[in-house]
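Where a number appears in this text, it was derived from the coordinates with a stated rule and is not lab data. Everything quoted here is computed from the prediction, not taken from an experiment. Cβ atoms are built from the backbone, for glycine too; each structure is taken alone.
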Structure I
Amino acid sequence: MRLTILGGGGFRVPLVYAALLGDNGGEGGGGDRSRGSRITRVTLHDPDAARLAAIAGVLAEQASGVRGAPDVTVSSDPDAALRGADFVFSAIRVGGLEGRAVDERVALAEGVLGQETAGAGGIAYGLRTLPVAMDYARRIAALAPDAWVINFTNPAGLVTEAMSRVLGDRVIGICDSPVGLGRRVARAVGADPGKAWFDYVGLNHLGWLRGLRVAGEDRLPDLLADTEALGSFEEGRLFGADWLRALGAVPNEYLHYYYFNRETVRAYRSAARTRGAFLLDQQAAFYAAPSLKSWEATRSEREATYMAGSREVAGAGERAAADLGSGGYEQVALALMRAIAHDERATLILNVRNRGTLSELDADAVIEVPCLVDANGAHPCAVVPLPAHAVGLVTTVKAAEREVLTAADSGSRAAAVKAFALHPLVDSVAVARRLVDGYARRHPGLAYLNRK
């Protein structure tokens, strides 16, 4: 089967290829192509030829000496890359890391968070990404109508919902945050993550783990009662035992931006440089002299500094070694492809259309929830209702996302202003208007927004 990766020059592509190499028999050879997902050809597509060549070189080093390694081709032509694909992995970054750094600075200048998926930064990123993502969706529908699309492009839930308007349920969003949360919480109670059921629900980067069932028993109440165990993993240190007990749940790490917003904005404004600026400099050095060794070193530094500002606010210290390994979204993508291609049923936390799972949202709203996956796609599992505080956040953020979709579809500046103003991390309509103007001045890709 053939996999096309949109954003094939992206820094994290070697993680996906490493998962495919393992699925084809593991590094060192011996691949048996009668098992697993059986991706035999990977096509990398990216408009940046230099980045594309750099990542293709790293993949060639990864494949060295591995029998049965999927063939890798590159293409700057999106139609040629997509035609006849069985799976499409979307990991585009419209505007590059330069755009992310701009998103952060414009927001912080207004005293609001500029993180790339939460608040003003996420809205700006969505506004310039959705037109490109929708163009790809239409191309896929025309050139590879039977393909399944796995979306990792941020903001993942928003982009998945936009693409679903063209591709329906054949686009599924993935994220490594719920996977990492579940893995860490399971370890904290001494359970095997592979044998646990995670009662997790919300939107992408806005969800809560409300239960952890092991052998039919919910172990979360015991965890919440154990201060030492709560301090043994990242989210426990980020949010603190008292707040987790008050919630009766363990939030996704990104909810730190909501629950400790004022402190986080203060820390980010006083930092020497933003996260986007740091990654821009870091990856520029890698792409200037790409190799597998330099990629591994760069990735290790990237993971070690993840959410450094939030950890500083919480006094959580450096990331634990157990939290730095891979096995995140690329393993979710691999399990998803395997389940669909070979009807190897799996349960995965995914971004899919609601279909009545959360009564507060309409059927087409994309949510993040455990799903049963088989040859017919991903089917959201029934969940207990959200508590009122979570309903408020979920419905408000979804309303803001819908205005981003309207703005991207119609070019309406008024809808863009409304998207910013409705978001709980933007505290003023006047600020929302200035954000739209500030982003439009800095991002040529937002020229489509009119003055209505």
Structure II
Amino acid sequence: MKVYFLSPISFSLVLLAFLVMSCGKNDKGQLVGVEGKKWFPEKPYGMVLVEGGSFIMGKSDGDLAAVKNAPPKTVTVPSFYMDETEITNSEYRQFVERVRDSVIRQKLAEAADLAGDGGDNEDGIQRFAFKNSSDGDDEELSAFQEFSKHYDPLDQALNWDPEIIWDPAEYPDEDYVYVIDEFYLSDDQSYTGRRMLDVTKFKYAYKTIDIEAAARTKGSRADFITEKEIMVYPDTTVWIKDFYYSYNEPLHNDYFSHTAYDEYPVVGVTWSQAKAFANWRTKYLNDYRKKKNEANVNFFRLPSEAEWEYAARGGLEGATFPWGGPYAKDDRACFKANFKPLRGDYAADRALYTVEAESYQPNDYGLYNMSGNVSEWVNTSYDPSSYEYMSSMSPNVNSSKNQRKVIRGGSWKDVSYYLQVSTRDYEYSDSARSFIGFRTVQDFLGNSLNLD
């Protein structure tokens, strides 16, 4: 008879497995706690960790513009991850195309249901019919299905297996033609010689809650939950509307869609669209983690004004710009950001409009273009006196009734004053501009920053 011996390592693993299986079944009446899924902090792709701390927020030097809306105040923010760069056209296009495809697949599946027995051709529109979620674990729901009250996700899971057919010459049947044609502009509205999508038909739906109002008010939490539908395509006409008597048609035509601008910051997005993108980004990652039976990550979101300024300073206390200051040039007389340095001379900094998001030198936290290139939406409402009454612990003042939202950092068309890390500006939440983009943050869960 052969006798097999376990190595010390193998024996330890077996013993550990036995103890794990025994935990909870043999706790001898002791309080041992309930163990959840293991959590290992993982830096999100394209982000850097900004370790929390305290800093002097506001104008620490003379307020030369005399706006009196940013008096110095010591505040503390927790640790968070932040995008290294502004969200690029390529990244935002991933969001747009995902929503576009889910909306189209939804309509194709509904048409397949209506076709019924008359749509037996599996090579036709029936290939896009709904899947029953009980058929397997790999089906994905559109954001509209998962969060909308109008659909039952148990019966109407989208079918992502077949590719959407875009070439009219390859449309499989009449039902498919009828559905797809609804998403294109009529011939009298097209002028490029190509069929153009009607971008107003592609909306992202999700639910949100005013948690501050709900926490401070008695009654049903349902009263504070709203379902939002946000058009996802950026407004490319901003390149025309923002500037009178200026030729910017090439940017209107190509800036968002052409691959030449993939790594440039997305513009023409409203505050609400930026928040919708952050919501989708959270869902997209958590859908993937769910399939791997991993714990959910925290929400991606817009930074608060305090978080943005803390990150922009890069650990430099009292600095004028992310690189220090007080000048916008280095020792070789080269400009350190993309802005309007001279009267009428937008190109003195080597760029007329925006530049690629990973341009110039990052600050000491590894963040690019915290000053210049595009101004950035933050999750804070603009109130000139907010510094006087906001908390000193993770401060933020954001009211749903105040549609003036803070933008920070200055842009390619601004003078250097707006590039200062303490300068405040605002725009209305439903406005889209050719000089406003955004970046997102994610809370660091827990207090330990040892990721090794």
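What the table shows:
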quantity	calculated
Top of I, II by distance in nm of label points 7 Å out along Cα→Cβ at positions 125 and 341, largest first	II
Of the structures I, II, the one that 16 was derived from, the read-out being relative contact order in percent (Cα under 8 Å, 6 or more apart)	I
helix-only ellipticity at 222 nm (-39500 (n - 2.57) for each DSSP H run of 4 or more, over all residues; to 500) derived as -7000 - corresponding label from I, II	II
Computed 20.6 for mean count of other Cβ atoms within 10 Å over residues 277-284 - originating structure among I, II	II
Distance in nm of label points 7 Å out along Cα→Cβ at positions 365 and 437 - highest-scoring structure of I, II	I
Structure responsible for 0.93, with Cα Rg over 2.2 N^0.38 Å calculated and labels I, II on offer	I
For Kirkwood radius over Cα pairs in Å, for residues 101-332 alone computed as 21.9, the structure of I, II it came from	II
With Rg and Dmax of the Cα atoms in Å, for residues 253-300 alone derived as 14.7, 41, matching label from I, II	I
Highest-scoring label, criterion being distance in nm of label points 7 Å out along Cα→Cβ at positions 157 and 181, among I, II	II
